[in-house]
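> Given below, in the form of structure tokens, are the structures.
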Structure I
Amino acid sequence: MIETERLLLRPPVPDDLAWQLAELNTPAVMRHLGGVRDADAVARSLERDKSALAEGRYGFWTVVLRETGQPVGRCGLAQVWEELAPPTLRSGIQVGWSFAERHWGRGLASEAARAVIGHGFTVCGLDEIWAQTSESNQASTQMMARLGFRRRPDLDYADPGYPPEDNPTTVYHLGRGDWTQAG
């Protein structure tokens, strides 16, 4: 578990499925994440994260409010698996997040991502962390800049799994030394 001032990041549990389907698998939340998925895909993703974290591998935690225990999002680390990504990126670890729309604009995603990045550098011993989005996702692009990530346009790539307005995939990098200064 990871704790911040307002949040707890805990491993996912089976009861998270209904909440994820209702709050995270919406057109607004999934707009830049490949679109709404079917219930089986969401369940498989939840199970992958649950197993990965239980086995000490990279995965996504469920983010809940400390005060109430109410789930608000997901945030975590994952290996870049996209075959179309440049080899440098494909071998790396990326940070990612998604938050329920009703919790946007409160700094919760930034708080969770900052904690996950710190965990990656201090607990996992990573030397670098990647992030990906598209120019159409201004909220994530701005958040990556606030977190200290630097754009790597030389690693941007087209992903046919996303619509033209979400291409190319834009790539960002954060080194451990940069995090010390930014974090």
Structure II
Amino acid sequence: MPLHIALLRAVNVGGTGKLPMAELRALAADLGFESPRTLLASGNLVFEAPAHPDPGPILQAALQSERGLKTEVILRSPQAWAAMIAANPYPDMARDRPSALLAMPLMQTPAAGALDLLRASIPGDEAVELVGDNLFVAYVAGMGTSKLDNGLIERKLGVRGTGRNWNTVLKLAAMTGSAP
């Protein structure tokens, strides 16, 4: 069966979307997904399941009906994850400051011109690049003090997504055997 990476948006962040990872693994197993495993407490799930029907909407619906958690699930294959890693436009930051580099898989590719709108709205010295349906954000001065947050990014791009720092990106790749 194909391997999948599921990223849950806004889970266990700032006291919202509380979901213990043991419960996420149990829910995935109850859905018939095989070998469910999580990484950290931020909604990273790796599992095996048929590609059809699409397991992302199935998981998303179950989270809402079983846990009362309304959240988007962004699904990627290990191959797509490896391609995202290879397409990283900030390799020096990935090597030297991985916690300051964010990969943000998006629900879909933003419309033409959306990246320019985002760049014009950046309140600091952050840099952004869009590669397909993945946004890369280089937090030059660090994430902790930045005003460039998911809300601003999503408003300007017109699509929703969820970010993971580069350390997490690489750990998920290792979990799926797609590490560079």
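Here, each number is a calculation from the coordinates, and none is a lab measurement. This structure is a prediction, so every number in the text was calculated from the model and none was measured. Cβ atoms are built from the backbone, for glycine too; each structure is taken alone.
> If distance in nm of label points 7 Å out along Cα→Cβ at positions 131 and 163 computes to 1.8, which of I, II did it come from? Before the final figure, lay out the partial values.
Numbers: I: 2.4; II: 1.8.
The correct label is II.
> Rank structures I, II by relative contact order in percent (Cα under 8 Å, 6 or more apart) and report only the one at the top, that is, the highest. Kindly include the intermediate steps, with their values, before the conclusion.
Working: I: 19; II: 23.
By relative contact order in percent (Cα under 8 Å, 6 or more apart), the leading structure of I, II is II.
> Also: Computing helix-only ellipticity at 222 nm (-39500 (n - 2.57) for each DSSP H run of 4 or more, over all residues; to 500) gives -8500 for which of I, II?
Values: I: -8500; II: -10500.
Traced to structure I.
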